[in-house]
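Next up: the structures, one after another.
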Structure 1
Amino acid sequence: MRILLIEDHQTVAANIRTYLTMHDFVVSVAHDGKEGLDLAMTETFDLLILDINLPSMDGYTVCAQLRQRGKTMPILMLTARGKQEETVKGLNLGADDYLAKPFDLDVLLARVRALLRRSGTKTVPILTAGPIRLDTNTREVWKGRKKITLSPKEYALLEFLARQKGITQDRPTILEHVWGQADALMFSNTVDVHVAFLRRKLGKKIIRTIPNKGYLLPVD
């Protein structure tokens, strides 16, 4: 799952990103409202965590702009503790939930997961690819009756391809959605290496190479 965090306080942003990454989310960070709005409009995210007080464009404006332009991803707005008017304004502009600062990271994680469930991101908990079955709730992978152990990135790559089954995904797109940093890794063989790992564990024919384009999981 890919999350965009728009938070101008760099320490807070770093702590949130580290914590969510530990729980297998891919987190992109923007430190001002305009940068965050541009990212949200040009890239695909499953959820947005949005602070209100931001340089260049406040969170209210970012939220309103996204909804006006048809973006429907869940938005979790970060508000100042005790300021009920901030909460009401944010919800009226299209935010789905709010969390008052300061907050416990465990609570943030619970809110994120609840919003993803509510949005329907996980309405199909079981994904299949030929003989492979992924349980997106437990993050377990099975080949027939055999449980397959995958690393977090191997699992994230397989889940991404399974959700895009039948559609070729190029390397930059995979890097953005699974690693969250396509630019830094554009010319590396990170994707190819992890595809090779998956093929060793799942079978050579599970993931198909499309020459000069990328990889795909074929439709069953």
Structure 2
Amino acid sequence: MSVKLLFIPGAGCGKQAGRCQTEYFNGSEAVALPGHPEGRPCSSIDGYVEWLRGYIHQQQYQDVVLVGHSMGGAVAQLYGLKYGDEVKALVLIGTGARLRVLPDWLKAVEEMVTDEATWIKYLAERYRSTVPEIRQIVIEERMRIGPAVMLNDLLCCDKFDIMDRVHTIKLPTLVICGSDDERAPVKYTHYLASKIDDASEVIVNGAGHWVQTQKPEQVNQAIGSFLVSLD
């Protein structure tokens, strides 16, 4: 089956966040959401969904499989709810049907907006476990996007809650999570897999929230197997 894999990044991230996947899957693409870094970011998950739908229509993509990480997973879920007949399947990575953000974390990111040293320190720590071949590329992209966009996106995530509707998604779905994910813990993945009909789940041992850049081989293998199952 020939499908179009579209990777949707998490809060404050750009298209390089999906580089380990786009280099592996021929013809796949990682999208740069508005404001990441060009333009203005959307003020809600719904806004990102509408932008993405417009982009897909503009490019005239067919047989689209949406692959969303964290906030991108929220975008993919809501897209599947609203426009499920326009996409082929979903891959949800390190995400949940609700994405509440701890007030302390929001406050910390707010402070990073005016404290570049803390922002740089955060990025260095955040990408410590990223595979070395893309680490610097991703950090440089995040520097261009900046902490204000991440704060915006986290506020979007904090308002996202489809726990009462997620069971109505009627698309083949794969849910992937790192075993050590603290932002979107394994129980979020179990919930999604139990609520979405015929969803399957893969837990990647020894990986955290950014599993696709920490253990890309395992993630790519899981996605590849899932795509084969769509035939």
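A short reminder: the numbers here are calculations on the coordinates, not readings from a lab. Computed from a prediction, not measured in an experiment: that's the story for all the values here. Cβ atoms are built from the backbone, for glycine too; each structure is taken alone.
Can you say which of 1, 2 returns 19, 12, 7 when semi-axes √(5λ) of the Cα gyration tensor in Å, for residues 160-199 alone is computed? Walk me through the intermediate numbers first.
Values: 1: 16, 13, 8; 2: 19, 12, 7.
The structure behind it is 2.
With relative contact order in percent (Cα under 8 Å, 6 or more apart) as the yardstick, tell me which of 1, 2 scores highest. Don't skip to the answer; put the middle values down first.
Details: 1: 15; 2: 23.
For this comparison of relative contact order in percent (Cα under 8 Å, 6 or more apart), the top structure is 2.
Check the numbers for mean count of other Cβ atoms within 10 Å over residues 136-143 across 1, 2 and tell me which is largest.
Details: 1: 14.6; 2: 17.1.
For this comparison of mean count of other Cβ atoms within 10 Å over residues 136-143, the top structure is 2.
Suppose helix-only ellipticity at 222 nm (-39500 (n - 2.57) for each DSSP H run of 4 or more, over all residues; to 500) works out to -12000; of 1, 2, which structure was it derived from?
Numbers: 1: -12000; 2: -14000.
Source structure: 1.
A value of 18.3, 54 was derived for Rg and Dmax of the Cα atoms in Å, for residues 56-175 alone; which structure in 1, 2 was it taken from? If you can, show how the numbers build up before the last one.
Details: 1: 18.3, 54; 2: 16.5, 46.
Going through each structure in turn, the value belongs to 1.
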